[in-house]
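Multiple structures are listed underneath, in structure tokens.
Coordinate-derived values only; no laboratory data. Quantities reported herein were computed from a predicted structural model and do not represent experimental measurements. Cβ atoms are built from the backbone, for glycine too; each structure is taken alone.
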Structure P
Amino acid sequence: MSKVSSVFISLIFTIYSSVCLAQGQGNTPYSAFGIGELADETVASQDMMGGTGVSFGNSFYVNQLNPALVVKNRMIGGFKYVAFQVGLKGNLRNISYQDKIQQGFGMNLNNLTMAFPLLPKWAMSFSVRPYSIVEHNSVFTKTVVGSTEKVTYQYNNSGGISRFSYINSFQPFKGLFVGIEGNYNFGTIYKDTTSYLNSSATINRYTSRYSLTGKSVKAGIAYQQKLSKKWQLNVGGTYEISSTLSGKHLRHYSVLADAGNGPTIIQAPDTLSLRDISTAIPAKYKVGVSLESPFHWVFAVDYGVTQWDGIKKLDVISSQLLHNAQEINAGIEWLPNSNSTKYFNQVFYRVGFHQAETPYVINKTRIMDRSFSFGMSVPMGFRNPSYVDLGLSIGQRGVNSNGLIQENYFKVSASFSLLSAWFIKPIID
């Protein structure tokens, strides 16, 4: 583990405080391992509730956690609706290692989704969203043994795996929902290491490019049981099968020079190797239970496990660092009065809590992640079924001790759920 620890420290260590703008989730060293950090499956309305949503959902947003519940979007007020959903997520992170601090912000498109009814108890959806995100940049400087010369290393990791999903969702019986999700995963991950002597203008760069594709399947089920006139109990679960990603790994070496106007290539890139590779994405299961008074209250708890142990990782370091992970989520939703004529009585208010044992075990320490969240979903006009969802999570991951790092973060989630009535017959007066 000492070798792993030294590699981890070299990845995270920065010799100065900096501010960076990223196109992914914000600079985080945890995303440098393997295929990157798995992106949240949730949309903004679920983020507000701590990431819950396996057992419940409503017609005003497309449930991304459980494919069985997409069919709940089919009807509102007796009309069939097509749902189009766009989601964004951003992270502001303060990363601390001993007395060093780095701050970064990143925002990324979280999902593009369209769901539409086919039959009264059959709905279908398509979506594109990130599956994993790699976004890490750091600088490390050390003195060359036996001299006063210093060498600087720059680590730049970017890219990730995207996912195109196709869902069929059914309600075979009253209160029972089932769904199946087929995924096509694709993407490219870049891992660059640049080094140079501080007294020299010559720069050496080693680049690794992983191009990966693969298919995967996820199944979901949910059941609703009436308890009284106003309350019902919901239970649900999902399972995603572990599957293979395969592709190419290209390594090449290039020499650059910097005369003060930025690095320029002075020697054509030299291919070091090109080989076939394969890795696996982990199996995941999640179960949830909720107590619901429809369109008024929801109290929900979910539990999930991601099974990293025993699968083929992308590289040696990720094989040693990534282990089975688990999480628990809890949330509350409140809609004041769905029958009211007042606008703010049509607003959904939500709060939640999330705690996770992340996959990362470093220096024999499990990295924990805890956050609180809150937000609201506001209609785009009175009695309008389209909503804007805005959520904020405040959390902490890791500890600033034992050679580890600590991340304090603010995560912003926003989504636009646009619903349009389908096949409404015009009435001429």
Structure Q
Amino acid sequence: MVQRTHLTGARVVLPEGVVDHGRVTVEGTRIAAVGPAPDATPGQADPAHGQADSAAAHGGRALDLPGGWIVPGFVDLHVHGGGGASFSAGTPEESMTAIRTHRAHGTTTMLASTVTGDLDDLARQAATLSELVEQGELAGIHFEGPFISPHRCGAHQPSLLRAPDPADVRKLVDAARGTARMMTLAPELPGGLESVRLLADSGVLAAVGHTDSTYEATIEAVRAGATVATHLFNAMPSLLHRTPGPVAALLEDERVTVELINDGTHLHPAMLELAFHRAGADRVAFITDAMGAAGMSDGRYPLGPMEVEVKEGVARISGGPTAGSIAGSTLTLDRAFRRAVTIDGLGVVETVRAMSATPARLLGIADRVGSLEVGKDADLVVLDDDFRLRGVMRRGAWVVHPELG
């Protein structure tokens, strides 16, 4: 018999707004009903959704969550690792450690992001990661590098960078066996525009990032098919009054979704406000860009071929020509959510869109995840009144149970 669970008493965030004293009914792996909690006798239909779903009427377990919030599971487009593990290690064991770490912080859907490396090594990593995609553990692969600017390489090994030759781009896409979902590149490099077109034609998101591109060249990249800005503002020229650079071009085009790392280190709050004011929650996707130290203490961690030192939660390259560069983050999306609402002053509904609905739509999986709607996967996060994580459910199974923490 399929198990049924009724989550009641919390504020439920739906696409159309917040329902106070709402309820979510989960049946098996799917959402069976969602909306205002019936306040009449058992068996009375919910006028908003046409279903009767009290525990007494339909059986199953009722879990009361007074004072809390229920939001959709988070969707992360850009994560390199966590829990001391890295997707770039190329092993299923390390990859699953990273996946489980972020799931425990509310990320129920994620792409695995690679780091610049030798093409053959990246192809081998893609082959391993593709198996986890096929098993349903990951939503796809994101290649970040090696086709990026040496002037904006950040935490990527400069000696391994190369121009985006379409043949090399095709090699990585093919190695992923249909699971490549996004590739970050610098479109101003030789072969850049041709590679953007190749990716778009292949159904892979072309992302502009780690780039020294001009405003004009970025416009050409978007016209060629680029639809994502990799961690907007970071690893690209600053927004200036006479040379607006890629930031202005990416913010102004309605076809582009912009990633933001909301950890208090990568962005000044004014820049986050600027991005939301210009692009809106329907074009903003909060990401972690997390490396292996996410969910861990300070110390030294690998990031691809580089070594990273984490001090007070901030990761930086510890040696070599890029020493001192910020190296991804130690962020988890539950922390990004809480910061957005309690510090940055964003509304809960728009924060949910940026955490879940917008990235799900970008990945083409909004029919299954990204919002609390009947028929979708039962992926949800329970937060307390202060927006701290209390529970995580993925496909109807508790990852973190609200009663156990």
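Quick check: 2.9 is what I get for distance in nm of label points 7 Å out along Cα→Cβ at positions 69 and 85, calculated from one of P, Q. Which structure matches? Computed on structure Q.
Can you say which of P, Q returns 1.9 when distance in nm of label points 7 Å out along Cα→Cβ at positions 101 and 181 is computed? Provide the component values of the computation, followed by the final result.
Working: P: 3.8; Q: 1.9.
Of the options listed, only Q reproduces it.
Quick one: mean projected area of the Cα convex hull in nm², for residues 277-348 alone came out at 7.3 when computed from one of P, Q, so which one is it? This value belongs to structure P.
If helix-only ellipticity at 222 nm (-39500 (n - 2.57) for each DSSP H run of 4 or more, over all residues; to 500) computes to -7000, which of P, Q did it come from?
Working: P: -1000; Q: -7000.
It was calculated from structure Q.
A value of -0.49, -0.61, -0.99 for log10 I(q)/I(0) by the Debye sum over Cα atoms at q = 0.08, 0.09, 0.12 Å⁻¹, calculated from one of P, Q, originates in structure P.
A value of 13.2 was derived for mean count of other Cβ atoms within 10 Å over residues 197-204; which structure in P, Q was it taken from?
Values: P: 13.2; Q: 17.4.
Answer for the origin of the read-out: P.
Name the one structure among P, Q that mean count of other Cβ atoms within 10 Å over residues 189-196 of 21.2 was derived from. Derived from Q, not from the others.
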